[in-house]
Structure P
Amino acid sequence: MNDNDELEGYGVPDWAEEIIEKHDLGLRADAPLSAAIVLLTDAAVDMAEVSQTAFKEQALSTQVMSRLGEIVSMVEDARKLSALCPSKPTAGTVTASSDGTLTWKPMGEGDR
């Protein structure tokens, strides 16, 4: 990982670094959990685009099937990253900024 990588200090294993680099997650996530969430979001957006393409073409073309394979790979990599993530929900508050950015704060944490 490079010096601009938010996850560098997290001490992730080599296999996780490969996933982070493969999907360019280093500057889009600051922890394994957020990296997995970004991957799932990317996969969902891509899936919506692929389903629209299949509907417009009225076919499951080679291009559509290839893209589906890439989406499956993203979901599988998110599943692999889950080994580094909490497995139980954590209580907190989600707030949305005016630009749509979501922020999560643990319960009891004051404003910073």
Structure Q
Amino acid sequence: MTDQSPIEIYEADGLRLIVPITIAAGAGFNSFAGGTAEVHVRSRNDTAIEGVATITGPLEATAVFAPWEVPAAAYTIQLRAAQPATAMQTILEDDLIVKRSLRPPV
């Protein structure tokens, strides 16, 4: 978790995050190009929801949850990425607050 405020969204808005990836010194590679990514949110009652994550640049990943995909609640969001020859590593873990939207789903 970070020491900053949680990410806050409304149910109807969905979520799109662009996250820079830092590679540890001595990792033996300098890019995540061609790699894979995964993202999920987990609620306090242990319900998990998978989003769509992709590597969008050599040192960047994007995570997306469609509008209305994540119901109003408190979650932990985790984004993980791997270079083709490496194990998954967590590149983002933070609190996520999804607020109830007043407009109905379309």
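Matching task: 22 is the computed value of relative contact order in percent (Cα under 8 Å, 6 or more apart). Pick the structure from P, Q.
P
Hey, Cα Rg over 2.2 N^0.38 Å derived from one of P, Q reads 1.27; which structure?
Answer for the origin of the read-out: P.
If helix-only ellipticity at 222 nm (-39500 (n - 2.57) for each DSSP H run of 4 or more, over all residues; to 500) is calculated from each of P, Q, which structure is the one that comes out at 0?
The value was obtained from structure Q.
With mean count of other Cβ atoms within 10 Å over residues 28-35 computed per structure, which member of P, Q shows the largest figure?
Top value of mean count of other Cβ atoms within 10 Å over residues 28-35, among P, Q, belongs to structure P.
Values in this text are rule-based calculations from the coordinates and carry no lab data. What you see is a predicted model; the values in this text were computed from it and never measured. Cβ atoms are built from the backbone, for glycine too; each structure is taken alone.
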